[in-house]
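K.L.:
Right after this note come the structures.
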Structure P
Amino acid sequence: MTQVLVVDDHPMISTALEALLRNTPFEIVAVAGTGQQAVADIERLDPEIVLLDLQLRQGNGMDVLRRLRRDQRKTRVVILTAAIDDATLMEAKALHTQGIVLKNSDPAYLFECLAQVRRGGQWFDPEVTDRLKRLSETGFESDRPVLAPRERELIKLVRNGLRNREIAKQLGVTEGTIKVYLHTVFQKLGVSSRTELAIRADEFLARSYMGAEGGDVST
């Protein structure tokens, strides 16, 4: 049996997954409702596959994925989510996610994905595959900005509406350092204001993750 840890805070979803995977080669060994619990369960149970929702009431599924990759754990990750924006999609791909399934898809897709991942392969929802293809065709890769992990983190915080003082506190640096970071990011991306950076944040982040599979994608 392939051991699966479910990370989802909706009881209805976990119940449905248990029913779907009953009498299959997959065994749900635990259900974690928060990112912190997920990390603890992964360390305690060492499951072969983590079935990961992105939107949690406490924490964020991407934080769990980043932690796994930072710790260099070989746990296979399948994202099961209702929605995923372009920037998150490209980051998930860069972090070598083995599978992505949308919750509104045919339930058979999830089993197909898990079966492929169990064999050591990769499987993305057809809708996600089409989006990845469109992103590549837009020319993002040809003009991809080279952003350091800290710069990507800075852009995300600006997008979330944090001011320099709040960002400095969160990143553990001085407010002056944040101003220097912002100036560098503005120059790299060709933007002239904080507002423009926030509005176009997803676009810039998606571009920066194109082709990042071979580089440093930690945050």
Structure Q
Amino acid sequence: MVIPVMRLILLGPPGAGKGTQARMIHESYGIPQISTGDILREEVAQQTSLGNYAKSMMERGALVPDEVIIEIVRRRLQRPEYAQGYVLDGFPRTLVQAKALDRVLEAAGSAIDLVLSLQVDEEELVERLAGRRVCERCGEVFHLRFHPPRSEGKCDRCGGQLLQREDDREETIRRRLQVYREETASLVGYYRREGKLEEVSAAGDIASVRERIDQVLKGRSRARR
């Protein structure tokens, strides 16, 4: 089935698989992915005025202000390749950002069509993230349960030592999840009141989650015909 023009948002806590599922939506339906993390790194690499400002904030350990993120997204959405829809991954994160996005889209004569909220039990998220190990030499990623190395603590590719990143330590993960809940509780309610929110279980393997998302997208597509 061909999915018509659709503007999507993927919400979900760290470890829910937003980036993976956004890429799969792109592969299946040709809807381009917009990752705010990737955009920000691109702006920094290109040394744009916004990128330089964002870099200075990050180097001080400060959060990049909402207005900077919103402006970066606004500029990206003006590109012709996104005229036929997109899936936003990692944005908006707060109610302030969501309302600002609505204003940007309203000025352009468009609006978000659907928000997919990926739901995963906290303990499963902790297991997913805490089990990750990264090669200090080549950056290859392993998982103690789902993708273990052939030799404990050693990279299959280059033999380098596997390390656990600070962000993947259990206490850090639980803090990140708490921040996510605090930031997005009102955001989920906002889109639910707009009639745009669909909750999707992101438990289990990647293929099962993809199938659930496909069912939602195809259902919305039929409803819009």
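K.L.:
Kindly point out which one of P, Q the value 0.98 was derived from, the read-out being Rg/Rh (Cα atoms, Kirkwood Rh). Please report the intermediate quantities before stating the final value.
P.N.:
On the way: P: 1.00; Q: 0.98.
Derived from Q, not from the others.
K.L.:
Also, quick follow-up: When distance in nm of label points 7 Å out along Cα→Cβ at positions 16 and 184 is calculated for each of the structures P, Q, which structure yields the highest value?
P.N.:
Working: P: 4.4; Q: 0.3.
Comparing P, Q, the top value of distance in nm of label points 7 Å out along Cα→Cβ at positions 16 and 184 belongs to P.
K.L.:
Additional query: Given a value of 1.3 for distance in nm of label points 7 Å out along Cα→Cβ at positions 80 and 128, point me to the structure among P, Q it was derived from. Let's see the in-between values first.
P.N.:
Details: P: 1.3; Q: 3.7.
The read-out was computed on structure P.
K.L.:
If you work out distance in nm of label points 7 Å out along Cα→Cβ at positions 88 and 152 for P, Q, which one comes out largest? Walk me through the intermediate numbers first.
P.N.:
Numbers: P: 1.5; Q: 4.6.
For this comparison of distance in nm of label points 7 Å out along Cα→Cβ at positions 88 and 152, the top structure is Q.
K.L.:
Here's another thing I want to ask about it. Kindly point out which one of P, Q the value 26 was derived from, the read-out being relative contact order in percent (Cα under 8 Å, 6 or more apart).
P.N.:
Values: P: 18; Q: 26.
Source structure for this number: Q.
K.L.:
On distance in nm of label points 7 Å out along Cα→Cβ at positions 24 and 120, which of the structures labelled P, Q is highest? All intermediate terms of the calculation are to be shown ahead of the outcome.
P.N.:
Numbers: P: 2.2; Q: 1.2.
Once distance in nm of label points 7 Å out along Cα→Cβ at positions 24 and 120 is tallied for P, Q, the winner is P.
Readers should treat all values here as calculations from the given coordinates under stated rules, not as data from a laboratory. Values in this document were obtained by computation on a predicted structure and should not be read as measured data. Cβ atoms are built from the backbone, for glycine too; each structure is taken alone.
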